[in-house]
Structure I
Amino acid sequence: MRVYAGDAIRNVAVVGHGSSGKTSLVDALAFVSGSSKRHGSVPDGTTLTDSTPDEISRQYSISLGLAHAEWEGTKINLIDTPGYLDFLGDAAAGIYAADAALIVLSATAGVEVGTEKVWDLAEARNMPRMFFVSLMDKENANFEKVFQDIRDHLTPKVVPIEIPIGEGEDFHGIINLFSKKCHMYKKGTKTGEYDEVDIPDQYQAVVDRYSEVLTENVAEIDDELIERYLEGEEISSEEALAATKKGMVEGKLFPLLCGSATLTYGTRALLNKITQLVPAPPELPGRTAETWGSVNEVEITASDDGPFLAQVFKTMSEPHVGDVSLFRVWSGSIANGAEVYNAPRETVEKLNHLSVAQGKDREEIGELHAGDIGVVAKLKDTHTNDSLSSSSVPLVLPKIPFPEPLIVMAIQVKKRGEEDKLSVGLHKLHEEDPTFHHEFDSELRQTLVRGRGERHLQVIVDRLERKFGVKAELCRPGIRYRETFKAKGEGQGKHKKQSGGRGQYGDCWVRIQPGPSGSGYDFEDKIVGGAIPGKYVTAVDRGVQEAAERGVVAGFPVVDFRVECYDGSHHSVDSSEQAYKLAGILAFRNVAPKCKPVLLEPIMDVEVWTPDDSLGDVMGDLSSRRGQILGSEPDGRLTKIHAHVPEAELYKYATQLHSMTHGRGTFHWQFYKYQGVPSDVAKAIAAEQAKGKEEAEK
C-alpha cells in the first residue's frame, strides 16, 4: 500500500445506533473504492470489520474496527464503531481518534437513542459531522421524516446536499443539489455505477425547495456570499462546496446524504463528499499536549516537521499474536522498526511490523505520516490511552474520557481451580475494553465485574470461554452490610479452663455504647488498682474487635461503638494474652445483644437522567426500591432526578432504566452513608445469611 501524507488523509468515525447500517456502509465504501476485494454482508458474517465469532453470531458490532478506502488520491480511514450503548466505550475511542464523524441513521427508524449518544460525544469534541441516511431501499424508508427527526432531536443546522429518487423498493437514484444533476443507478450494479442525467420534471419542485434550504445555509457561512445571495446573485457549486466545508469545521452546518450500502447506491457520492468536505488533519486546529515531567504545554499540529506524538486508542488481544495496538499519529512521522518512548511508563517500544488495517487483515507499511492511523503488535508495556513520543521530547496527550460502568455483578468459575485463569482473562479483557472493570473483594469474597449493561457483561463471559478457555457465570454481588448499636450495655466475659498443668484464665467486665455515625471503633482502658495487668487489657481489646467483625444480627462487622474495660480479675499463673483475648470475645458476645443491635445498609447517592415522558415511571420505580426522592431539575434534553437509594435495591437497575426510558435514560451513583435497615428486611437478610452459612458448612 502506498504511503499518504497528511493532506491526503481523511479520518472518519462511522457512528450511529445499532443496526442502522454502519458496518455494511464501511464494507461497501471499501469495496466500491477498490480497497477491498469482497462486498460482504452482516447476515452472511462476511463484513470487513465484524470479524470476531461473537460479532458474527450476534450480527452486530461489539468492538471498534478499522478499514480504509483509497479514493481520488485520498486515503479515507474508516473507524467502524458499535452502536449499542453497552459498547459505547469503543464509539468514544473512535470519535477521539477521528477528525470527523459520519452519523448513520436508518431510513426507517430515524434518530434513536444511540444516535443521540454519539451526537453528544461528537458535540463534546466539537468535531465536524455529516449525516448519512442508510437503508433507503428498505420498506417504509422515509428520507423527509428522518430529516425532520434530525432537526427536531439533534440540530436545526442539518442541510440535505442530496435527496433520493424513490424510496424502499423504488429507490433508484439520488439528486446532487450542488451540481443539480441526477445519478440514476444501473440495476444490478456491484460498485455503485450510475448514469448522470438531468433532474426529472416531477422532482423539480422538491429540488427547488431543498436547494433553497442549502443555499440559505451555505450563504450564511460567509459574509460575501450572504450579500450576493440577498442581491439575487447565483452561488456556484464550487463556492457552495467550500462554504459547506467551512461550515462543517466551524460547527455551523451538517450535510445530509443518503443511499443503500447493500445496493452500493450513493456510495460513490459519499466517497466524493468525504474527500471534498471532511478536513484533512493539517487543516484542523492543533491539540494541547503536556511535556512529561513538567507543567509545560505544547501545541501539537498534524505536521511531519513536529515532534513525534501518537496515542493508542484501542488494544486487542489476538490468539498467536498477543496484544495489538491501534494508534493515531498526531504529530511527526514514524518509520517501520523505529523506537519510540512511553514516558509515563518509562518504556522504550520498538514498532516492528508497522501496519495499516483493513478489517482483520493488516498490511505492513514503511512509514506513517502525521494524521494517519496505524497498527502494531507486541508492545511491551503500552496500553489503551497511552501516548508514544520520542525520548528527547517526551509528550503526553489528554486521555480519552471513556464512559463509566453502570452495572456491577459477581463472576465465578464453574470449575474449581480456574480462579487464576479467570483473573488473567479478566485483565486481558480490561485491556481491550476500558469500560470493563474487575476486582476481587476480600470482604465479600467475590470477584466483581463492572460494565455498561447485562449484554456487555455476557459478552465478557462468552469471550472468557472462547479466548481463555474459562467457563464462568454471573451472579448477584454481595452487599457490604454493617451492624451497630442503639443502646448501652455491660457485662462479663470469663474464660477459665483447667486441663492439667498450667490452666487458662481471663476475666473482664466491659461497657458497650453506641458512638456517632462514622466514628468507627474506640476502646478505653478504665481498669484501676491493677485488676487486669495492662498487657492483658490490650488482649481484651483484640478479642472485642475480632468478635465485632463477626457481627450480632446477621454476621456483618459492627461499627460506630465504644468499649470500656472497667473491671476484671487475673491469676498469677494461668492468665495469658490468649486467655484475655478469648475473654474479650465472650464479653462482646454476652453484652452485644443487650445493646439493641441493628443492621445497617449502604445508601447510594443516585442521579438519574430521563426523558420527560418517562419521568413518572422512573420516579415511581425509585420509590418502589425504597428510594427517597430529593428533587428533580431540567438538564439539557433530559430531566435529572436526585435520590438516595439502598444499594441492595439497585441490582440490575441499568437494565430496568433502559427499559423504562427506551434506552435514553442514564444514571450515576456513589456511596452516601450507612443507614438502618427496616426490621422486616433485616430479618430476611439475617435468615439468608444463616442459610448460606449452613450450606457452606455442609
Structure II
Amino acid sequence: MLINEIPLIISRELGVKAAQVSATIALLDDSNTVPFIARYRKEATGELNEEHIRTIEERSAYLRNLVKRQEEIIASINEQGKLTPELEAAINSSVKLQELEDLYLPFRPKKRTRAQIAREKGLAPLAELMLAQQAESGDVLTIAADYMNPEKEVASAEDALAGAMDIIAETVSERADIRALLRKEFWINSEIATSLTVPEPEGQAFLNYKEYHEPVKRMPSHRILAINRGERKNILKVELVVHHDNILALINRQVLQRPSIFSDYLLQAITDGYKRLLFPALEREIRNQLTENAENQAIRVFGLNLRQLLLQPPLSGHTIMGLDPGYRTGCKVAVISPTGQVLETDTLYLTASQNQRSAAMDKALALIKRHGVTLISIGNGTASYETEEFAAELINTHQLQVHYIITNEAGASVYSASKLAKQEMPDLDVSLRGAVSIARRVEDPLAELVKIDPKSIGVGQYQHDVNQKDLSHTLTNIVESCVNHVGVELNTASPELLTYVAGINGTVAKNIVTYRETAGFFTSRHQLLEVPRLGKATFVQCAGFLRLQSGKNPLDATPVHPESYPLAEAILTQLGFNVHDLKDKEKLSLLYNAIQGCDSQDLANSLQAGEPTVRDILAALSKPGRDPREDLPAPLTRKNIVKLSDITPGTLVKGTVHNVTDFGVFVDFGIKTNGLIHRSELSDKRFRHPLDVVSVGDIIDCLVLSIDEKRGRIALSLKRATEIKQ
C-alpha cells in the first residue's frame, strides 16, 4: 500500500468520495481542529460530519503507521536475504497490522526457541526435507542419521528427528495462512467457559458465571467485561473451549499434501506446535480481541451517554437551592443566583430529632423566601430519599411555587476537593462546595460538568475496567464536541470550559481569563488577538465558537465566523436588513420571515459563495444568540415524592433516563432506587442497542413489572407502558 492510496481506502470504508477524504486529511495535517473543520470548512469536505472527520483522523493515522511498518518489515527481511517478490507483494497488499505481523512472524528476531536451537545444530535441511513430503519409501532413521553431529549434541538419528520436528512445529505455527484460517474458525465455533474458583459466598457477585459457557461470536460486551473482572479478582477461571481434533484436522489438510514416510512425524510435530505454540497464542489473541471490542463498545456507550448528559437543557433564569444530602454531617445547602453566584450557604439536619427537623424546615423556608428560590436541586447520593421527602413536605405544607429535581451528583465530591474548586470558592468549606456544584449542574449542565473528570460522571458501564487512555481520549473528544456545538460565552466562561474550545489550550485559556480580569470584559471577538500567546492561527480555530452576547457587533453573539462577517453582512443587505437589526426584536421577526422564504442556493449563487456556509449563516441570523439546547425538552421537576409503598406491579410511573447500558436502561422515577428496563422490555420493534430507543435525560412513562425490596431491584417496561397508553 502506498501513502497516496490511503484516501481511497478510507473513502470506500465510509462510503464517501476520495476527494472529501483527501481534503479532510490535508486540513488535519495543517493543524485544523475537528470541530473547526466540521463547522467552517464544509465546502472543502463536502459537508462531512464530525464523526466522519474523527474517523478519517484515526484511520489515516492507522494506515500511515501501517505503511511505515510495511517499510520497516521489508527492510528487515531484505537484510536477512530472505525477501522474495511474492512476499514483498503480500506485505504491501496487507491492510491490517495483524495480517502484516503474521507475515513477519517467521522472520522476526526472537529468543532462542527450541526450533532456533535445532537450526543452530544444522537440522533445518532435515526439517525442509520432511516438509517437502517427497520420500514415499525408505527408512526415516537412516535418512535422519545423515544429520547426526555429536559436536553439536545431535548424538543419534532420534535426536536429529526431534530437532527437525521442533523446527516443523514452529514453522507450521507461524504460517500466516494457517493462523488466519484458525483465527476465523475460533471466532465462529469456539466458546468462552467460566467456573468459580472460590466458595459461592465469596463469589456472590459472579454466581451467574459459576458454570457458564457462551459462543465467542455472541458474547455481549458487558458480559466480557464482567468475566474479565471476575478473572482479575481470582474469582473466575476463564477458558477458551474449541474442538481441538477438528482444528488439528484443519491444519493437517493444509500441511500434508501427499503420502510420505515422514507423515507420522509431521502429524506429531503439527500436534506439538498447535498445543505448545499456536493455541496459546490464538487464545490470548481471541481473549484480547474480545476485550478490545468490549472496551470499545463500553467507551462508545459511555461517550453517547455523556453527550446526552452534557447537552441537557439548562434550567436558566432560576434562583436555585442546591441540597447535598447527608446523615450525620447534615444536608449542605447552597443558594445560587440565576447567574451562578453563591448567595448563601448553610447546613440542615433533617434525619436527627424532630426538633432539628423542624428547625431545618424553618431555616430552609426562610432561605427560599429571602432569595426568591424557584427550584431545588437535590443530589442523588446518600440520604437523597430523606432529603426529597423533606423538600416535598416543605413545598406542600407552605404551598410554595417551587419545584425540585433530583440531580446526578457523581463526581461532586471529587470536584469539591479539587484545586479548581478551591480557586473558585476559596471562602467555602469543601462540603458546601458540593451543594454549589449540585445547584449549578441544573442551571447549566455543560458549564459545570466540564470541571469534572468525565470518568467520574456515572453514565457508563465498567468504565474502570476499560483502557483508561482510550476512555480519556474518547470522552475528551465528546466534551470538546459538546462545548463547541453549544458555544461559549467569552465573558463568563471558566478556564476549564475554555480549554475545550477548538484551538485553545490550558495556557491560552488562563491568559483569556487574566486578560478579562485586567482589561475588563471583551467587547469584540477581535480583542482575542490581544491575548498573550493567542495568535492568528488560534484565533481562526476558536473565534467562531466564542460568543459575546453584549458585544459591539451583533454577529459576535452568533456562530458566524469572523472570516464570514462580510458574507453575513452581504446576505443581510440582500434581504433588506443590516447588522444592527439583529438587536431589534421587531426587525428580527421580519428577518426570520424573510429567511424562511429564502432559497439558500440562489442566494449563494448570487453572492458567489458556498451554499453550506450561506445556509449556516442564515440559520445563525434567524435566531441570533440562541442556545441549541433550547430545542430539547426541559428536565423533569417534581413537587411530590413517590413512595415505594405507592408503587405496585402494574403501576404507570414517569421518570428520567439516568443511564443506558448494553443490557438495559436505568430510570429515576423519584424513589431511592432506580428502576431497570431490560432491553427485552424496551420495544416490540427490532433495534441494535438500547440507545436506539432512548437516551440519557429522556422523560418516559414506564410500567412497573416487579419489585424486589430485598435486592433493591425494580423491573420496568417501556413497551408495555406504550401499549397501555395507546
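FYI, it's all coordinate maths here, none of it is from the lab. Here the structure is a predicted model, which is why all the values come from computation and not from measurement. Cβ atoms are built from the backbone, for glycine too; each structure is taken alone.
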Study note, to complete from the structure: Across I, II, Rg/Rh (Cα atoms, Kirkwood Rh), for residues 165-364 alone reaches its greatest value in structure II
Check your understanding: Where is distance in nm of label points 7 Å out along Cα→Cβ at positions 93 and 525 largest, in which of I, II?
Key -> I
Revision key, fill the gap. Matching 0.05 (FRET efficiency 1/(1 + (r/R0)^6) of positions 77 and 405 (r between Cβ atoms, R0 = 41 Å, to 0.05), computed) against labels I, II points to structure II
Revision key, fill the gap. Value 42.5 of mean projected area of the Cα convex hull in nm² was derived from the coordinates of, among I, II, structure II
Revision key, fill the gap. Ranked by distance in nm of label points 7 Å out along Cα→Cβ at positions 261 and 685, the structure on top of I, II with the greatest value is II
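Once distance in nm of label points 7 Å out along Cα→Cβ at positions 181 and 205 is calculated for every structure in I, II, which label goes with the largest value? Present the calculation step by step, with values, prior to reporting the outcome.
On the way: I: 2.7; II: 4.4.
Biggest value here belongs to II.
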Point to revise | Read-out helix-only ellipticity at 222 nm (-39500 (n - 2.57) for each DSSP H run of 4 or more, over all residues; to 500), computed value -9000, structure in I, II | key: I
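Of the structures labelled I, II, which one yields 2.0 when distance in nm of label points 7 Å out along Cα→Cβ at positions 445 and 549 is computed from its coordinates?
Values: I: 1.3; II: 2.0.
Computed on structure II.
If distance in nm of label points 7 Å out along Cα→Cβ at positions 29 and 269 comes out at 1.6 when worked out from the coordinates, which of I, II was used?
On the way: I: 1.6; II: 4.8.
Comparing all candidates, it corresponds to I.
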